[in-house]
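What follows are several structures.
A short reminder: the numbers here are calculations on the coordinates, not readings from a lab. In this text the structure is predicted, and so the values were computed from the model without any measurement. Cβ atoms are built from the backbone, for glycine too; each structure is taken alone.
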Structure I
């Protein structure tokens, strides 16, 4: 496994920021690491990259235990932290040359030009970092993470603050990198995760609440709903034989079903027999990644 996290725990004071979590990421996988703010994502990523030490458990990168082999694991990892640490007074090539020296990169001039092209910095390559937009600064951080050709990429909110066009461009870069590298990245943009990831790990309050492929997660949580609004105020028992009912207000009812057409015919039959007046009867499909994320991180049912 490229990344192996085993019973990882990190405590700040009395708070368990990470609470005994375990997961693995195989070579060539792109895995989305999701969770609300304060869930423990950045702390976990910092432990995997060797910037923080775990209080319990261990993280391994390419077979090396992080705490015991810090230098070896850092050689294998490219890390773009959420707060991208750049030297604004440096020119782009100057900064990448500095990072290359840190990693003792061979053929560094050639490698610098390769990563500049790879992340789409060519047009801006002669500028100081401080002159760049947020999007191009993110690209510099990504270039720095790639300069030593790591096997594993850890990207913490890599598209934060980017405009829609820049998001698409960085997304394409990550997809290409995922063909030959292992990528673990966090994001709050769930459409982006769906477009890129093979699998998602969802963390909430320091604990893993989901670890599965997108297709499995959506499949397990996908259902249809029918929303029925009637003029009259009735009790639930008039919907005899129908399950998974919730009342939204005095006149509106919500029904979960895996056969919307059949249930719709049954509801129409009931309302006709009871002389009820239908205001609206609408169906909708529920079970997107956004729905799943919300229910797993707020303990509220999908509706």
Structure II
């Protein structure tokens, strides 16, 4: 299968490396030092019990790649406005674009630009990051992906992509309600990412403080309320499930938005807390916790700024 990865950072790089090792023709759309290192040395992937170098085609020009069978869309959400039109040369009538981004709004963005029929949504349930230029490090969880058609059917293309993932060693599955799948993962993100950024605490440490834990849970319930108001078929105990997942995270686990804040990089704030606030207004659900987190983090949305005295 010919596969392009649009944005081969942690998630895209880890998946792209495994897919290339599994015999697929993989192209990575990357830039800067990461691009040059991959061109010179291949893509190096470091996993807890597995390290390898994958032979991939790396470029910053989607036009060099041409139409492919699948595009994995794994750029940061704040790049969507430029990345979506940029990948058009890789998308033909037979191409499937699979979005594995954070957030719950990308499907609509992709379909508005590329058409409804070519897009699949999904979630990546693992952590990975660029350790150094050309090197992807997995945080400890085996790569896992869940995706599906919006109508819940097991289409031939979804089955083919599923088999390709599984043959490459990715723990992949199909969802019969991908909107629910997206929101179930998303529910944990805004409150957790926002509060760890604001307090500068990792998740497990944050939950040790009763007042912070109470506010965090209130933020989870805001996302639940917004999702239900939008008609998402969330489980009755979805908040309890989210709390349970958070309480079993490794003590050193750090969400990507918190990492970005620490390193002075741009934040996915609009797709996370900003999206909750916006959707809450649309459906008439108050979101005071997410509004607070959005407000205090907004000055940092574009990364480190030069102090003015």
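Below, the figures for the structure above:
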| quantity | calculated |
| --- | --- |
| helix-only ellipticity at 222 nm (-39500 (n - 2.57) for each DSSP H run of 4 or more, over all residues; to 500) derived as -13000 - corresponding label from I, II | II |
| For -0.34, -0.80, -1.10, -1.27 (log10 I(q)/I(0) by the Debye sum over Cα atoms at q = 0.08, 0.12, 0.14, 0.15 Å⁻¹, calculated) the corresponding structure among I, II | II |
| Entry that produces 0.00 once FRET efficiency 1/(1 + (r/R0)^6) of positions 45 and 269 (r between Cβ atoms, R0 = 25 Å, to 0.05) is calculated, selected from I, II | I |
| Origin of the value 16.5, where mean count of other Cβ atoms within 10 Å over residues 77-84 was derived from one of I, II | II |
| For 20 (relative contact order in percent (Cα under 8 Å, 6 or more apart), calculated) the corresponding structure among I, II | I |
